Each structure stands twice: as structure tokens, then as C-alpha cells.
Structure P
Amino acid sequence: MESIYDKAISLWRSFDIKTPSDIDCHLDSFRILFAYNSGRIENQDISYHDTREIFENGRVSGYTGDVRAIFEQQNQKLCYEFLKEKIIQREPLSIPLIKEIHLILVSGTYDEGRFLKNGERAGEFKKHDYVTGRNEVGAAPEDVETELSQLLSELSENEGKDILKLGAYFHARFEYIHPFADGNGRVGRTLLNYFLMINGHPPVIIYDEDKRLYYETLEKYDMEEELLPLYEFLKYETEKTWQRALGRQK
């Protein structure tokens, strides 16, 4: 019997996406939910209502909260628009593309006291050491580009294998390297979906409500280089992401 996960893959491939308009059609709700959940994992000031207003109307009226939250979600929309044509063309992941995605996603959001005064800039790899997590992961600034280049080479050498497993590995390694001073989570989740889509796999929402499990699976990789928990988690989130769409197909 075909699993929900396999059905999600079949559904995505049945869309036969060939144009940016096709992407808009089939990711109409997804793009808002992805931006909301991805942003909220690290910024609880982000709301679904404001995210939807930005994607549908280009602005938010009567907003009185943290302006950074609005910048972050406007940037999510800009990044979605930027990547549509590249998804159609299946442009491979590259160092310049990773930097461009970071530039778009964190533009206007870098903290003056913590980052800007240290020379950190959107679209540039970190210049100082910012360790993260209980295991204090993160490549040294001088090693970031080399480690990312090696990671991209590994992806290209393993083309044709389990795409979600490759995506899980890429995401775990990217977050472990922690190439930027800030925004690694948002950039990493965007890159994961970009990689999945250019390889014929449905994109996935990592839900804010599941972030504890998400962090645990990343930590498992950080501690033991154990990828299976993250792989299974992403499979579960793929099913969760596409379950409603699959229900409409019945």
C-alpha cells in the first residue's frame, strides 16, 4: 500500500510544473504557511495574519509590533519571487546563490549592536565565530566557504539517490557549518526546499509547533552524526504538509 509520503511525491510530480505561474498555482497556500512557520521558529512576534497580508497585499495595516518581524516576512516573499524562475530552470545550488538568498532573507534585520558593529553584512559569510547549540557547533569563519564547497560537491556526486535523505544531509551539514552571523535557520530551510524542488521532490514545511523535535534531530546529528532522526522527521513533515492537498484528490 502506497504511503502518504509516496502519495505526496506522486501528487507533486503530477503537477508537471513548467512555469513560475504553475508554482504560484500549486504553492499558493504553501508559500504563506512556509514563510509563517519558518519565520516563527526563531521569532515569536511573527503572526500568520501579518504574513498573509504581506504575501497577498504587499503590506500590513495598523501594525504596532516589532518592525523586524515585518521585514523578515517581506523578505520571505521577495525570496520566494526571486527563486521561482531558478526552480523552473533547476539552477544548481552554488556559493553565489546561497549568499544571494541570505542577502534577501536578512536584509534590514541585522542587529546593530551585535552584528553590524562587528562588520557582519547580509549576503556575506560570517567574519567572527558564532557558536550555537549545546555542542557549540559552527565552522571557523576562515573555513566556511571551503566546507560549503565540499558539501555542494558531495550533493552533486550523489545525484539520483534518495533526494530527501540528501536534503536532510545537506540541511544538517549547513546548520552545523553555520556560515552566517545570523539567519542560518531561515536560509537553511529555504535552501532545503529549493534543493528538494529542483530535484522533483515536494517542498516541506517545518512547523513551528514541531520545532522542539526539529532541534532535537539536528542536535542528534551534531552530537553523533546520526542522520536518520532528521530524515524521518522530514518525511513526517512532508506528509503533514501535503495531507490536506491529498485529501482533496479523493
Structure Q
Amino acid sequence: MAAMTQAQVQATPDGAIVFDADAVAQAAFDPEWFEPGYWRARAAAESTAGGRGGAVFVAAPFGNCALRHYRRGGMVARVLGDHYLWRGAENTRSFAEFRLLAALRDKALPVPQPVAARYRRRGTTYRADILTRRIENASTLAELLAKDRFDAIIAARVGTTIANFHAQGAYHADLNAHNVMLSDVNVWLIDFDRGELRAPARAWQQANLARLQRSLIKLGAARDGGGDFESRLWKPLMAAWEKGMAS
């Protein structure tokens, strides 16, 4: 997993872009590359479900990427929509996630490669987008569950991976079944919006796991009143997590 070596910040008329010059092999980043319409006009876009509005997969000249526009969830979305309070460039959701993903990759943690992020400011608010390298030949845990392919072996792989993140202080603000991806050889965590590096502590680590557990139950993992889920999937996941934390 290569570290990012060429993060550059580029000013735009209404904000700024941070991008990995090595990843795009260019000295400047075209703001249009953050627009789904740009890629759709070139038959190079594919929408996907999941999350708040999902992502758009784009076949860019610099590789297949996932393009995500930041949107609020819950009741506040009715008022503010996709606008966020301006608190400085490095505090924007997009720049913060870009920097965090780069730091996690430097720790050899399996997260998507950050390619570029931007914000567009208007007065006291801003809107934001991020481009990350697409994880190929992988499915989300939610997709595996829907196909009845989530078993004890996969649960243990997920538990071990989460333990690796937790042991290194990687906090995921929305650890759910849509944000865990698996292939035959690896497990990734995606969508680190509002995530951070913090001192390892059981309180937030257990809260992360409880959020994932609720997500799985909501998606139908619990059968027969939940006993089957606990014994068949959750106990193997937690056993692997405990083992990973101990080591």
C-alpha cells in the first residue's frame, strides 16, 4: 500500500482542491472531474446505492474512482441540505477525510486511496466532494448479507480488520454494513467522513462495534429472535476482534 507523496493544494475561484499529483499524473486538477455530469456525458459514470445519496463510480483517465458528494442526513438535511458551516479549509469534511485517508494508508490500514477533494465556499457555508480510488472486485458486507454469503469465516475476517484499525486509534464515525467491503483477499473500511485518529479506548471502540451490530440487525442478520445471529455471526466477529486487540 503506497503512501501518498505528492499532495498539492490548488486554488479555485470559489474554494480549493487538494489532490495527489502522483495519482493523477498531472500538475493541476480539473474541477469538472468532481461533476457527475462530466463523466456521464462521456459514458464513464455508474451510480451506486448506499449511504446518503450513494456514490458515482467514474472511469477516469487516472483510474477507476468513486466520486462522493457530501450530504447531511436526518432532520437537519431538510434545512441545510448539502451545506456545511465554514470553519476553515482544513476543517472541511472533504479536506479532513482526504488527510485522514492518507494518514491511515501511511499506517498500512486498508482504506481507499484518496485521489482528490474539494470545497466550494459561499459566505459562511461550503459544499464538498471527494474522489477516492475504487476498490475493485469487492462487495459490501450489506451486499454479502443480502446474498446470504455472510458466514462465520467472513465475520472473523471483519473482526480482525476492525481490531487492527482500533488498535491504531482509527475511529470510524459511521461503522455500518455498507462501509465494510470484502474481496477474496482483503477487508476494507470506507467512508471516513467525520472519522479521526484518537487515543485507543474501549468506550469508543465498543460504540463502533455496537453501531455495526445495529446495522446488521436492521438489515436482517438476526433470525429466530436474534439468537442465530449472535451465535453464528456476532460471536465469531467479536472473538476475532478480542484476539486482534490482545495481540
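No value in this document is a laboratory result; all are computed from the given coordinates. A quick note: this is a predicted structure, and the numbers were derived from the prediction, not measured. Cβ atoms are built from the backbone, for glycine too; each structure is taken alone.
Descriptive notes on the structure:
- Read-out distance in nm of label points 7 Å out along Cα→Cβ at positions 87 and 223, computed value 3.5, structure in P, Q: P
- Parent structure of the calculated result 24, given that relative contact order in percent (Cα under 8 Å, 6 or more apart) is the read-out and P, Q the choices: P
- Which entry (P, Q) yields the derived value 56, 35, 34 for Cα extents along the principal axes in Å: Q
- For FRET efficiency 1/(1 + (r/R0)^6) of positions 143 and 239 (r between Cβ atoms, R0 = 30 Å, to 0.05) computed as 0.80, the structure of P, Q it came from: Q
- Structure (P, Q) behind the derived value 2.5 of distance in nm of label points 7 Å out along Cα→Cβ at positions 23 and 95: P
- Parent structure of the calculated result -9000, given that helix-only ellipticity at 222 nm (-39500 (n - 2.57) for each DSSP H run of 4 or more, over all residues; to 500) is the read-out and P, Q the choices: Q
- Given 14.6 for mean count of other Cβ atoms within 10 Å over residues 159-166, calculated: source structure among P, Q: P
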